[in-house]
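The next part holds the structures, each set out as structure tokens.
Each value in this text was obtained by applying a stated rule to the coordinates, not by laboratory testing. Source: prediction; values computed, not measured. Cβ atoms are built from the backbone, for glycine too; each structure is taken alone.
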Structure I
Amino acid sequence: MKNVTKITESTNKRVVIYVDTKEANNIFPFLFEGNNMQTFLRFKSLVFENGRNSELYRKEDISEQHKNTYSIRFTSGKNQNDRIYCLEKHDGKRNIILAKLHENKRSQHVNKQIKSILKNISIKNYE
């Protein structure tokens, strides 16, 4: 895959987690703050075991043509409501690309700014 750096993969090699190379300088420091690494490890465990937990990782269904975007929800800290928006691609494997960090989400809904972020993520070409 282009423009991504592999972070980890499941032991059966069916799930691979990447980070967008351009966003890595924002995402990696965030993951090492406070309890964020614990949340990321829970997420990793969840997707490697093909589990479901919409409080931790959920599909961001903004439209029919942009339906491959997801978010990891970081809510463990006091007043924390951060997201890492992801793109999922399937080619016999489940490829999850951590594409964009969004800190301090304030609204319950997907507002125009977030819709714009998600649309841009969904059309990125990571081949």
Structure II
Amino acid sequence: MVFTPMRRDGGATRQYLTASSTTITKYQALVFSSGYVTPATSSAAECFLVANEAITTAGAAHTAIKCLNTNAACISFEAKTNITPVQATHCGNKYDLTDGNTVNLSFSTNSVFLVTYIKSAADKLVGGFFVKKAT
């Protein structure tokens, strides 16, 4: 499971160009790199987009991909985490990403994703929102 939109995602999509030699999976968190979208990494300070489709871009090519704007209308997402989430510890806090598919509940240096609920501790699934960088 990746960042699956749960509500308020209608009308919040548009096309962007991918970086060359890039593989993107559906609902993967994305960032801009030299003006093109690419999968987010653990060092992402903000994630403005989530892929609405899977795509592989060949070398020296920039393919259009439909993306969901994460900050449009407070879209909530459900996401996989790297460890078992705990209500009293993780809800109400912002965390980094492990990669473009996973919230890292062990680090909050970049504070990219706000956890607002736990969907399944056993399956390591949480719900929440991408947040804008405060500084």
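The table for this structure:
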item	result
Volume of the Cα convex hull per residue in Å³, for residues 27-90 alone from the coordinates reads 96; which among I, II	I
Per distance in nm of label points 7 Å out along Cα→Cβ at positions 83 and 99, the highest-valued of structures I, II	II
Distance in nm of label points 7 Å out along Cα→Cβ at positions 35 and 115 - highest-scoring structure of I, II	II
Read-out helix-only ellipticity at 222 nm (-39500 (n - 2.57) for each DSSP H run of 4 or more, over all residues; to 500), computed value -500, structure in I, II	II
For FRET efficiency 1/(1 + (r/R0)^6) of positions 19 and 67 (r between Cβ atoms, R0 = 25 Å, to 0.05) computed as 0.70, the structure of I, II it came from	I
